[in-house]
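Listed after this line are the structures, all set down as structure tokens.
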Structure 1
């Protein structure tokens, strides 16, 4: 019988996490569950940093960015006795089930703990990268792209005024959804994503043509893009084996290449972690609330090892394994749509 549930948020923060927490706490009241907030992702279970989460603490957080629980990229499987400490905390605080809110890495750990240690848990899909399989959209994505779109439009204004080519670097390590949607929504002249091979000569020739007609041009690039012939040096890896990209500055490198090949003054900007903060959009507030509610419903239904997922207009439960089995990257149809506007 379920009496106590714990909620954690792991990985990078993004708008929509607090609505998801709020949705879960409110729904838990309908089942008479006690809710405990686990601080800083899986780290809170390792350290035993777990506290009762009441209605008063979540009543006014639907419009707040970030996460009141804190977050981390800690992987218990990479910490000595990490998994054992997770199990000890679950037993110590008498947690009957967990709600893990996160992306590929956080939910990958959740799936592993469920399969290997039989921990009763469910997931909710958070990531500004929108790269989680099994769900049409993740909360955090709409907010981050909206901010990137607004940043790109500001760059276009100054590029138009100063007769420049403007480059915006956005987040997206392996999947180019943020760059793709930013480019489409702000009307950029070219978009570079990790999934597609780069033809620098073709791109620069196009930018020259656009500039000749309009006296300005713009391009958006995903941070995970590998520029051909450019040595970015050895990169540090996090606990999940992903490159830490803070040293690369791919937008800066691209701006230099464009200026060299076109002879046109080119400037760049990096939106960086601004994309992660701020109040969530309407879409992310509602999706976060719905996912939080559905996650608790899954617990009540005994559907452990499942994740709340948006399918069309419905939020349903899908197996966690389906969600984390592969990264959702930009497919050919979306890329073909983007190319329609490279004119």
Structure 2
């Protein structure tokens, strides 16, 4: 009787152990069971939009996921539309979002009830640069040359174009003004694509667009990359124009414009998803990063290819959040 009882206990334990192992295995192997909505927290044509659609194309071409991925622009309210959509999709692993650094600025500028902690961090895909661009036909030989012309014209005579209000582009503009004693009239547009077009058309005098947002106009000779807002030059040495590579663009500090700023390109999910679901997307984006299409996109857009997940990414987000709080306070951009 005792032997039979022990045998029964062993059988129960084995069944329970098998069930637990099967459950753990199932969790580890989670994958989407329907199309994934890929929310873009910005308008069409900008850097986030281009990156999201490039990712969708890479995933589809290389069959990296069984289900389809559908990019959807939700950039209204300086990205608030997209962020609130993710916040409200609690526990839904079939929604992801690509973010800008406006996940730090938009809540402070608008008062919208959102913070980055309302989402689940997945991965930093890259850091994006900002370049001071001018119209080539204007003939400015350097960033310092342009700033001196703006000073000579007087306060608010020169127009600086950028994406959105009280976001990254305007923060950089304020920092540039403080660093140089210049005063621009800031003109906001819906996205980086529109910003580049406006500069080509001479509707603004300069912009602080990302490289990928103006590379086509630079390659065509319409725009001039005056300087990059970073502490070191971009490493890419392949020629983009007939004579220049991204590495040939000086840092703004090199030419006497003492300010710098880099922007997040990150992936987040709704709150309440499981670690297995997060891990699926981390693995997916690691595969994306290994493709030749991604590597070319990174080089063409002169991205800083820093990749982070987990605690490292969370620590970076906390520091960036504090930095933006200070920058926005100094610029007077915090909603009252």
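Here are the numbers for this structure:
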| quantity | calculated |
| --- | --- |
| Distance in nm of label points 7 Å out along Cα→Cβ at positions 59 and 259 from the coordinates reads 3.6; which among 1, 2 | 2 |
| Among 1, 2, which structure scores highest (criterion: distance in nm of label points 7 Å out along Cα→Cβ at positions 51 and 275) | 1 |
| Volume of the Cα convex hull per residue in Å³ - highest-scoring structure of 1, 2 | 2 |
| Structure from which 0.45 was derived, FRET efficiency 1/(1 + (r/R0)^6) of positions 91 and 163 (r between Cβ atoms, R0 = 30 Å, to 0.05), options 1, 2 | 2 |
| Origin of the value 0.9, where distance in nm of label points 7 Å out along Cα→Cβ at positions 291 and 315 was derived from one of 1, 2 | 1 |
| Origin of the derived value 1.3 (distance in nm of label points 7 Å out along Cα→Cβ at positions 219 and 299; candidates 1, 2) | 2 |
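Read-outs: derived from the displayed coordinates by stated rules, not from any lab. All values reported here derive from a predicted model rather than from experimental measurement. Cβ atoms are built from the backbone, for glycine too; each structure is taken alone.
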